[in-house]
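Participant: Next up: the structures, one after another.
Read-outs throughout are calculated quantities, based only on the coordinates presented, and are distinct from any laboratory measurement. These figures come from a predicted structure and were not determined experimentally. Cβ atoms are built from the backbone, for glycine too; each structure is taken alone.
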Structure P
Amino acid sequence: MLIQIYAFTDTKTAVKAVEMGVNHVGFVAGKYDVVPAELTFNEAREIVTALPPQATAVALTMAEDVDEIMRMVDAVQPNIVHISSDVDLVNVEMMRELHERLAGQARLMKAIPVENEGSIAVAKAYAAVSDVLLLDTKHADFPGVGATGLTHDWSVSRRIVETAGIPVIMAGGLTPQNVGAAMREIKPWAVDSNTSTNRESSNVEKDLTRIRAFVDAVHAAEKAQA
């Protein structure tokens, strides 16, 4: 089971997390004053270049313009581009264009808000123009999809995993206490943590002790399910 952690803001912590067993190192690329932990393109590139070869660099963007997203990709050079904007702001046709322009340069991942049965059709539409889907929780008070620390309807997530036809990452309020159950019930390709691995007093600093606890919980669940 692959492990993805958001949102790193410095190279030292990112590298240590990989040494602990984190596979996907997530960060927010672009200063748009929209979400916490935003980095300049240069800061994001520093994380990418510092990572060991086994790690996957995942750049989250809140940009809503294909040319602007490509500008980020050219500057940062991530392995995966994570589109976290709402589905009405980055629609399927925009994703199709982006997917074509990224061919051979980076994989494309779309965050899907899991809200109800209708989310299954939304996921299927975006799966046709993406390399990876990330299932997350949408909250009206938060921009984009995710970073709420809240879970969603896992039964819907399970059906998306079963029908998407591409790798699916499970996110949304995952903690060391519930990630094993999510792995058993949903059977995703990877699991993601953001808020539960932040320092208690910060939404922009990662806590290596909490990251270790999350990684250990994933590995323990894998052993129990083997």
Structure Q
Amino acid sequence: MNDMTHPAAMTDGVSAYEAGHFDAAYTLFEKLTKDDDPIAWFWLAVMHGNGDGVPVDKVRGFECCLRAAELGNVQAQTNLGVMYIQGDGVPADAEKGLNWLCSAAEAGDTGAQFNAATLLSAGKVVEKDLPRAADFYRMAAESGYFPAQARLGFSYRNGFGVAKDRCKAFLWLTLAAQHGAGTAINMLEGLVSEMSPDELYNGQELVTAWMAQHGAEQQEPRFQVETQ
């Protein structure tokens, strides 16, 4: 569950945290965890991880984040996935990290979608799975996150996890390029030189339809995992 058990108390806790009154915030969040409030567990994880009003304790931060994730808090699931992958407060375990990222990704978290796709496409710490990576890139791209749009365009151009499709590649690379993504701009220039007039027309029709439906709204996940 993601629902707060005591909304008013949670609001007070968040307000105290944002005002820098960490002692008061911690007291409120800790009290709420007695009822297993997942958001309270999430905030305790943040405070222990960052050292906000308490000594930095990565292990305790992980434990609190794990409890929040187990209770269904999607943001905690994303954070937990990154913790497992990076070995932050817990021994590194890429498979567990990927599983938590996938849970959050399926629940609609854009950051988790992009991070899961990055891991699956790189194949460095988990088994490479290009079709699954493309699916997650698509989820994030459709939410308006332009780095995912660039990656999805690259996938369509090269047939990585999807059938080659220059028109769809044109759509996603154009959307990413409109936000100044240098890699997308370069790929788009190369793609256009390869496309027939009919393909260019059809690709532009896809862009026009996308913009009519979605506008220019874009999203930016909180962080990205590194696979080096």
Structure R
Amino acid sequence: MSVHFAKIVQQAKITFDQCNVIQFAANFSSLQRLMDEMKLDDVQVSPEVVSRRSFDVPDKAPCTFIHIYECPVFSMSVFILAENYTMPLHDHPLMHGILKCLSGSVRVQSYSSVTGEAPSGATPTIPVQMSQPKQLNSNSPAAILTPIENNFHEITALAGTGPGAFFDILSPPYDSPLPAFGKRKCSFYRKNRGLTGDLILERISTPLHYYCDNVHYDPPPFLRDD
């Protein structure tokens, strides 16, 4: 059992508990600092799963998904992207998130709504501002997104370092209730230019190239007992 991972889970429960909303900013910063120090060993994912060899099999999906944990207020997952593959541009409706690279190197290109309004998934086109891209490896601090800032992103596993694996925490989880809109769904986008030349994102169907294989995760006792 990883003591550090147990601390992350406990801090996430504190951070996203609605009873602690007044202290949210301080708690979120504490969770981010714990995530900054997270390593692959902490979450107890086999190094074999993140190896080049794991993708060198017939009919392998370009992405491997590992469900770690989910409760009503947050979810935890690991994604492993094949080298040179880009997870398509998508959103996180009214969600906070923290992403930590665990293996390989990934490039995160994020976008923020220029209206200052949190995307709900209901608007087909959204004017955005492009953020500076971040290149992350296992020694990099975690990246964050909020309902307004960096809420849209695409993630590329960079060549030369093997598959890119990252752990993320999202709150609330996908498929949780989104007031007035139903379930909180992930939408995908393409970049375009509006009539005035401004950058906009247009909502599209899930790209055909994006699909995942699932790997079973045997959770540590402190997650099994929850």
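Participant: If distance in nm of label points 7 Å out along Cα→Cβ at positions 31 and 191 computes to 2.9, which of P, Q, R did it come from?
Facilitator: Considering all the candidates, the number was obtained from R.
Participant: With helix-only ellipticity at 222 nm (-39500 (n - 2.57) for each DSSP H run of 4 or more, over all residues; to 500) derived from the coordinates and found to be -12000, which of P, Q, R does the value describe?
Facilitator: Going label by label, the one that fits is P.
Participant: If we compute relative contact order in percent (Cα under 8 Å, 6 or more apart) for structures P, Q, R, which one ends up with the highest value?
Facilitator: Structure R comes out on top.
Participant: Suppose log10 I(q)/I(0) by the Debye sum over Cα atoms at q = 0.12, 0.18 Å⁻¹ works out to -0.57, -1.41; of P, Q, R, which structure was it derived from?
Facilitator: Source structure for this number: P.
Participant: Next up: Can you spot which of P, Q, R the value 34, 58, 8 was calculated from, given it is P(r) over Cα pairs in 10 Å bins from 0, in percent, for residues 23-70 alone?
Facilitator: Here the read-out was taken from Q.
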